[in-house]
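Colleague: What follows is a set of structures to go through.
Where a number appears in this text, it was derived from the coordinates with a stated rule and is not lab data. This one's a predicted model, so the numbers in the text were calculated from it and none came from an experiment. Cβ atoms are built from the backbone, for glycine too; each structure is taken alone.
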Structure P
Amino acid sequence: MLEDDFGREVTGVRVSLTDRCNFDCVYCHNEGLGDTRGPMDPDDDEMSADDVVRFLEVVEEFGVEKVKFTGGEPMLRQDLEEILERAPDSMETSLTTNGTFLPGRAEDLKEAGLSRVNVSQDALDPQEFAEITQSGAYDKVMEGVQAAVDAGLSPVKLNMVVFEHTAGYVDEMVDHVAENPGLQLQLIEYMPELTGHPEWNIDIQRVHDWLAEISHRVEHREMHDRKRYWVGGTDPDADGGDGGGMVEIVDPVENEEFCANCHRVRVTHEGYLKGCLNRNDDLRTMGEMTREEIRETYRETVENRVPYYGEYLVQDDDDQWVVNEKYIGA
């Protein structure tokens, strides 16, 4: 398993299969690339199924254990099931989706080898959901979440970006996952450095503090040093405890601990490797994606990874985050 200069082993990869999407979410950053979405028809620049599988087979050689497929909307790829079937058996496969294509397809994905799924769902109110996603697909998403649970793609994680438009719905969403077995909630801090609109930002620490008050158990994940809160139900460590619902917070903004515990490398839909979501100055092409090109580029990408906060960005005398001088022009 490869390790970067900061002692972080790369245990997982996040592979974007397309930048196409049938939603137009107001906070979208398209895996850190910005709003690059083009026509809804397949693009010749997208990696083929052969490219994706070859990449996974190569990084398996380096001990990569997990792959998460993302987009855009990855289920717009009609060869998704083929990619899952051909992915190395040693890898846990997961998917981030808006959920609209899960009805009627979730069972096929499970049969093809998908382990679990994250579904973007920012509100339980159809009107607010429509305003955030610029779509009228609320009912289809709800149906898709249930289809994923029924297919055994559990736990199904609901991804909720927490910002001005959604903050008022957090408590309702927490209750929702606590009351519905098979669901978990992932509250994702809004990232204005990627999407703009800093006025939409809220203090994520207030959410941490509130969850700490109402939870009966708090855990830390090694990845990103994330906190998990167990709410509702009864303590799973107690006799007969059902655990209730699990709520996890993903809070990368200005968080050195988060970056110091990152174990992922990302792949763009065009076949570029990047060591950090927040950076695009570290993109590396895998060329024609031969096995040797993939190996060489992957090694280089891991070798050149740096924590974004605390290394690439550092605080100056005024406590402002600025680019570390040694990376300017590097």
Structure Q
Amino acid sequence: MPDEMNSRRRRLLKTTIAGVGLLEFGLSGLANAQAAGNTSPAKGSARLASFDTIRQVNAGTLSIGYAEAGPGNGPVVILLHGWPYDIYSFAEVTPLLAAAGYRVIVPYLRGYGTTRFLSADTPRNGQQALVAVDIIALMDALKIDKAVFGGFDWGARTAGIIAALWPERCKALVSVSGYLIGSQAANHTPLPPKAELAWWYQFYFATERGQAGYEANRNEFNKLIWRLASPKWDFDDATYDRSAQSFANPDHVAVVIHNYRWRLGLAKGEPQYDTLEQRLATAPAIAVPAITLEGDANGAPHPDPSAYAKKFTGKYVHRNIGGGIGHNLPQEAPKAFADAVIDVARMV
């Protein structure tokens, strides 16, 4: 018995020491970061990178849940996810940036994960300007004056809005699929049938049947979106299930449905954000240094890079990422995304 107890103590000590080394970067999955030069689709694995601690801070109308990694005095990078994804899209990007000396902040957007509304009376609004206002409020709450932003999908749109409307808060930008700022007026213009077909879920969400269907089947629905948007990404159930927990947020369905209905002019925004939306409707240029990325196997609706290149009026680079990379580019090609963040910071 004494020998067995000593053996157990030695194993525990080794585990503790290893854990402390990883906690320095705020992630238990640091060792799972992709090797340098690998931009091939990340494979699902039982050894999933994971955030050790989710913090909460009151910011604006929300209590925002977020992960943080890297040195507290390092230059700040804020990473923003999209729909239907969550902070784990950046689970392998984050340790790469933390190891490079950056303080990395990865928040759950409204309606995801542990982010909650502070009042039951606050509208469950998903309009584009307000999601950006949330992130500015987060920066204020954390006393962050300026950051490099990186995002995809809703996150790329949000980061682009901050870069366009609050350039004093944005050092530089990495945006998957480029310039995604839109307007209700622009969305009234019909697209060619093939393009409209790609937005099938937007029209589904416009109906009461669609809202009820998403409420009842959100996990199956979002897993289908993952497969359609990234047809060559070989993720496993454990990878999906880890993010699917974020969709159990009590406000998730309401925020998602409002977002897509607002885009089509079927739902109203809040009047206090009208001025911001009017500015966004002019498609303002982005003057901060920027790198845009596009995967070669993105199955989601996305613009051609040539269509938005002129919207970036500062230092600008576009990169096509090969190897079967789909819509969830940070999770499918974490090193390519992290490299872009590091490189755009050097462009400042």
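Colleague: Using the calculated result 2.0 for distance in nm of label points 7 Å out along Cα→Cβ at positions 51 and 83, pick out the matching structure from P, Q. Please report the intermediate quantities before stating the final value.
Modeller: On the way: P: 1.1; Q: 2.0.
Working through the options, I get structure Q.
Colleague: Mean count of other Cβ atoms within 10 Å over residues 155-162 was computed and gave 22.1; which structure, P, Q, did it come from?
Modeller: Checking each candidate, the match is P.
Colleague: Can you spot which of P, Q the value 0.35 was calculated from, given it is FRET efficiency 1/(1 + (r/R0)^6) of positions 59 and 227 (r between Cβ atoms, R0 = 30 Å, to 0.05)?
Modeller: Q
Colleague: Let me ask you something else. As an exercise: FRET efficiency 1/(1 + (r/R0)^6) of positions 179 and 275 (r between Cβ atoms, R0 = 25 Å, to 0.05), calculated from one structure in P, Q, equals 0.05. Which structure is it? Don't skip to the answer; put the middle values down first.
Modeller: Values: P: 0.05; Q: 0.75.
Attributed to the structure labelled P.
Colleague: Right, next: Using relative contact order in percent (Cα under 8 Å, 6 or more apart) as the calculated read-out, with 18 as its value, let me know the right label among P, Q. Before the final figure, lay out each step's value.
Modeller: Working: P: 18; Q: 24.
Attributed to the structure labelled P.
Colleague: Computing FRET efficiency 1/(1 + (r/R0)^6) of positions 99 and 163 (r between Cβ atoms, R0 = 25 Å, to 0.05) gives 0.45 for which of P, Q?
Modeller: Corresponding structure: Q.
Colleague: Another one. Of the structures P, Q, report the one carrying the highest value of FRET efficiency 1/(1 + (r/R0)^6) of positions 107 and 123 (r between Cβ atoms, R0 = 30 Å, to 0.05).
Modeller: Checked P, Q; max of FRET efficiency 1/(1 + (r/R0)^6) of positions 107 and 123 (r between Cβ atoms, R0 = 30 Å, to 0.05) sits with Q.
Colleague: A value of 4.9 was computed for mean projected area of the Cα convex hull in nm², for residues 267-306 alone; which of P, Q is the source structure?
Modeller: Numbers: P: 2.6; Q: 4.9.
Going through each structure in turn, the value belongs to Q.
Colleague: Out of P, Q, choose the structure whose coordinates give Rg and Dmax of the Cα atoms in Å equal to 19.5, 59 when calculated. List each step's numbers first, then the result.
Modeller: Numbers: P: 19.5, 59; Q: 20.1, 77.
The value was obtained from structure P.
Colleague: Starting from the value -12000: which structure in P, Q was helix-only ellipticity at 222 nm (-39500 (n - 2.57) for each DSSP H run of 4 or more, over all residues; to 500) calculated from? Don't skip to the answer; put the middle values down first.
Modeller: Values: P: -7500; Q: -12000.
Only one of P, Q returns -12000 for helix-only ellipticity at 222 nm (-39500 (n - 2.57) for each DSSP H run of 4 or more, over all residues; to 500), namely Q.
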